[in-house]
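The structures considered in this document are given below.
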Structure P
Amino acid sequence: MSGLRKGGGCLTLLALPFYCLAVFMVLDPTKGATRLQSLMPGLFFGTVLLVPGLVLYFTGKKAERDKEFMDGLTNMIQSHDRFTVAELALKIGRTELETERLIAQVDHRDPQIDLVFHRPTRQYMHRARLAQVQRVVERCPRCGAPTQREVVFWGEQPLCMYCNAPLLMS
C-alpha cells in the first residue's frame, strides 16, 4: 500500500469521530442552539478531514493501478521478440496512439529494454536480439535527424523521412 493511500485512509478514519459527534450533537443539542446549529461543527470538521482523505486515498489507488499496468506492459514487451503497435494495442485494449505513447514510456523508463523500429514491417524489436546481418541506424548522415533507431536488414536501402537521403548502417 502506497503512502498516499495510507495517509488518505488515516485522514478518513480521523473524520469518522467528528461525524459520530455530529450525530450525538443532533440528539442532544447545546443549550440555546438549534439541532442544525449543533450539527454544523461536527459536519464541518469531519468534511475537512474526509474530503482530502478520500482524494489522497483514490489518487494513491490510481497510482498503484498505473504502476501495476506499466509493470505488466514492460513484462509483455520483454517477452516478445518483435511486435507491431497494432498487435500490442489489441492485446492491452488501447488505441494505437496510446500504445505508441506507452511504448515510448516503457523504453524510457527501463534502460534494459532497448527497442528499435523496422519501418518496412512497422515492427518494434529488441536490439540485443538482432542478427549480425541487421543493423540499427540512429541518425541520418546528411541532415542528422533521429530515425527512431531504425532497423535495416541486409540489402535494404531506407530513406530519411526528412531529407530523403539514403540511410547508411552504423
Structure Q
Amino acid sequence: MLYHLAALIQQTDFCRDEQVAPVLTGIEALLQRLRKHNELEDRFVLPAIKSFHPHLSADFLQEHETAEAQQSDLSALLAAWRIARDDAARMRAGQRILYTFNELIAFTLYHQNKEESVLNKSLWAHYPDASIVQLETAMFSALSPGCLLEESRWMLRALNDAEVITG
C-alpha cells in the first residue's frame, strides 16, 4: 500500500479533483491503518517486551510518537489542499503532501524493519511460540472483520511466489 500510494501521489496533478480524490482517500486509509498498527503494538507487544527490555519498549513508544506527529502533519496538509482556493495553492499543497508522504514512508519502513529485526527477535528470545501465537490472536481479535480483510488484501499482494507456495 505504501508503494502504491507513493506512485499515485507522484503521478497526481493536484489541480485535477478527479486525480486527487483517490489520493486523499488512500492517504487517509493508510493513516488510519498505521495508527491502528501502532495502537495494537502499544497495547499488546510493547508490554510483553517491557519486562525484559524497558529501554527497547520506550524507544518504540517514542518512535510511535514521531510517527503520530508525521501522520498529523500529513493530515493537516490534506486539509490545506481541500481549502486551497486556486491552482497555484493546490499545487503547493500537493507538493508538500508528496514530500511529507515521502518522509512518512521512509520513517515507516525504517520502523517496520526495526520491528522485524529487533522487536520480533526479542519476543522470540523470551517467549515460547505458544505465547507469541496467543499475543497474535489477541491482536487479531482487536480488529474488525473488515479491517482484517483489507489488511489481508494488501499483505497477500506483497507476497512473492515462494511465500505463497510454502505458506
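Any read-out appearing in this document is the output of simple, stated calculations on the displayed coordinates, not a laboratory observation. In this text the structure is predicted, and so the values were computed from the model without any measurement. Cβ atoms are built from the backbone, for glycine too; each structure is taken alone.
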- Source structure (of P, Q) for Cα extents along the principal axes in Å, computed value 93, 32, 25: P
- Item | Source structure (of P, Q) for helix-only ellipticity at 222 nm (-39500 (n - 2.57) for each DSSP H run of 4 or more, over all residues; to 500), computed value -19000 | P
- Query: For which of the structures P, Q does the calculation of FRET efficiency 1/(1 + (r/R0)^6) of positions 28 and 76 (r between Cβ atoms, R0 = 30 Å, to 0.05) return 0.00?
  - Reply: P
- Item | Read-out Rg/Rh (Cα atoms, Kirkwood Rh), for residues 12-91 alone, computed value 1.18, structure in P, Q | Q
- Query: relative contact order in percent (Cα under 8 Å, 6 or more apart) computed as 25: which structure among P, Q?
  - Reply: Q
